[in-house]
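Derivation of every value follows stated rules applied to the coordinates shown; laboratory data play no part. Predicted, not measured: the structure shown is a model, and the values here were computed from it. Cβ atoms are built from the backbone, for glycine too; each structure is taken alone.
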Structure P
Amino acid sequence: MNRIDQSFQGDQKLLSIYFSAGHPELEDTVPILQALQDSGVDMVEIGLPFSDPLADGPTIQESSTQALRNGMSTEKLFDQLQNIRESIHLPLVLMGYFNPMLQFGIERFCQKCQAIGIDGLIIPDLPVELYHQQYKSLFDQYNLYNMFLITPQTSEERIRYIDKVSSGFIYMVSSASVTGAKNTFGKAQENYFKRIGKMQLKTPQLVGFGISNSETFQAATRYSRGAIIGSAFIKFLEQKGVNSISDFVKNFR
């Protein structure tokens with residue numbers, strides 16, 4: 001069974017953390033993963049830095065830019081993760097843009113992911129129709145889940161199509177804006193969470209974009225199976241460093 005599926009077997013609300021590989025320092029990737037596992041998170045999304053991250057807000061864009069300056073690349077990330085399953089048992093998801101994967105070679109990329117033990121991918125700029133028609137069979141061949149994003153503006157018809165072709169979870173974007181931490185959610189976002197919850201989709205949902213504290217985590221998980229924290233964690237890393245990661249996670253547990 002895919003580790004992502006295993007993480008949804010219980011009734012607990014899942015805490016997933018996103019960070020940019022190679023940030024703050026190039027060799028921080030594995031120490032961050034170890035610290036997150038030791039702190040009790042349920043899943044980790046590793047950002048593959050890209051020069052034009054359209055869906056990301058300023059904090060993640062800056063961390064991605066710094067990671068590229070540090071020397072992070074697709075090859076370097078795969079080298080860092082080569083033996084990761086000797087110590088890390090958490091579900092690991094790579095989140096990145098399609099262009100670097102195309103340059104690397106899609107099948108070669110999938111082969112590397114399988115060999116390392118990556119459980120799934122999130123590719124914000126890969127349209128679900130293109131994935132379904134051209135790449136799903138390849139991803140299935142290498143036991144890789146591919147997760148898609150929905151927003152408050154996504155039509156019910158499209159949401160149900162995404163639900164039909166999805167594995168793992170649906171990334172439920174809390175608003176139509178780019179990523180970034182918020183202190184509270186408004187009524188419109190709460191209504192959106194309720195609306196998706198009532199659709200009774202087969203694929204569980206995790207809420208992302210804007211989760212920054214216990215209040216927003218609780219609000220996001222009231223109608224979903226969990227939440228993803230990115231920008232707030234990256235800011236914390238920059239201010240407090242890798243050795244303080246457990247203090248960050250305690251705020252949400």
Structure Q
Amino acid sequence: MWYELFKRSIFAPYVRTAIRPWVIGAENIPPEGGAILAANHLNAAEAILLPASVSRRMTFAAKAELFRGDRGPVSKLVAWFLTAVGQVPMDRSGGSASASGLQPVLAALAAGGLVGIFPEGTRSPDGRLYKGKTGVARLALASGAPVIPVGMVGTETVRGPLGIPTLSRPGIIIGRPLDFGEYRGARDQRTLRYVTDRIMAAIQDLTGQAYVDVYGSRVKHGDLQGVDVSDRALDHPGAGADDPPPIVPAAPDAG
């Protein structure tokens with residue numbers, strides 16, 4: 001109820017009239033069934049811009065910290081809003097914590113939901129595309145859902161009338177679904193990285209962004225903050241890596 005109320009009465013009308021995004025490839029989103037929209041991330045507004053611009057209801061995999069509401073009144077409001085509109089928490093800390101934290105998102109996919117995720121895990125610090133985290137691959141290989149790459153372009157904030165920050169005719173390019181059925185159920189790091197890089201490369205094909213093979217979080221507030229990472233640039237994600245062998249289904253019992 002809350003999702004449709006907010007979308008149809010506030011966010012969709014505002015996006016259509018004030019931001020006026022253009023959308024290419026909306027037909028690539030299946031009309032029903034579980035699917036994953038994987039997008040690059042330049043601006044926080046994309047979490048509203050994308051669901052307001054597609055017809056299907058979307059569930060975003062938001063970072064788990066936003067659901068805690070433990071940082072004052074604003075954080076409590078954010079936590080309430082995310083819960084009310086049916087968004088789900090996803091642990092992005094990495095390792096086993098992230099793997100177990102996928103369950104709410106997998107449940108949404110199993111129920112036939114359209115899940116949105118920003119594989120970079122954070123907004124790009126400089127407009128370039130950064131290394132994707134493997135949570136998106138874990139979701140795809142555990143659920144069997146197709147991954148639909150999405151390119152967000154022109155979503156950087158500009159100064160509007162009276163100096164108010166706004167967006168100026170941003171674009172959303174929706175690519176063709178990617179099927180990773182041959183790797184269904186794989187959990188090894190090599191396959192997870194390969195699938196993630198394939199998804200990020202498909203996003204790069206849509207946006208034309210330069211690619212840097214490090215996590216954006218390291219550049220924004222980690223050990224690479226303030227460091228020139230140009231030497232980590234690659235032509236595309238996964239450049240030079242070999243494809244992992246596909247998963248071979250177990251043979252049926254003879255008896």
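Odds and ends about this structure:
- Origin of the value 18.5, 54, where Rg and Dmax of the Cα atoms in Å, for residues 152-199 alone was derived from one of P, Q: Q
- Each of structures P, Q was scored by FRET efficiency 1/(1 + (r/R0)^6) of positions 32 and 208 (r between Cβ atoms, R0 = 30 Å, to 0.05); the highest score is held by P.
- Read-out volume of the Cα convex hull per residue in Å³, computed value 114, structure in P, Q: P
- Kirkwood radius over Cα pairs in Å, for residues 104-143 alone derived as 11.3 - corresponding label from P, Q: Q
- Identity of the structure behind 32, 13, 11 (criterion: semi-axes √(5λ) of the Cα gyration tensor in Å, for residues 136-215 alone, calculated), options P, Q: Q
- Of the structures P, Q, the one that 0.40 was derived from, the read-out being FRET efficiency 1/(1 + (r/R0)^6) of positions 80 and 160 (r between Cβ atoms, R0 = 35 Å, to 0.05): P
- Structure responsible for -11500, with helix-only ellipticity at 222 nm (-39500 (n - 2.57) for each DSSP H run of 4 or more, over all residues; to 500) calculated and labels P, Q on offer: P
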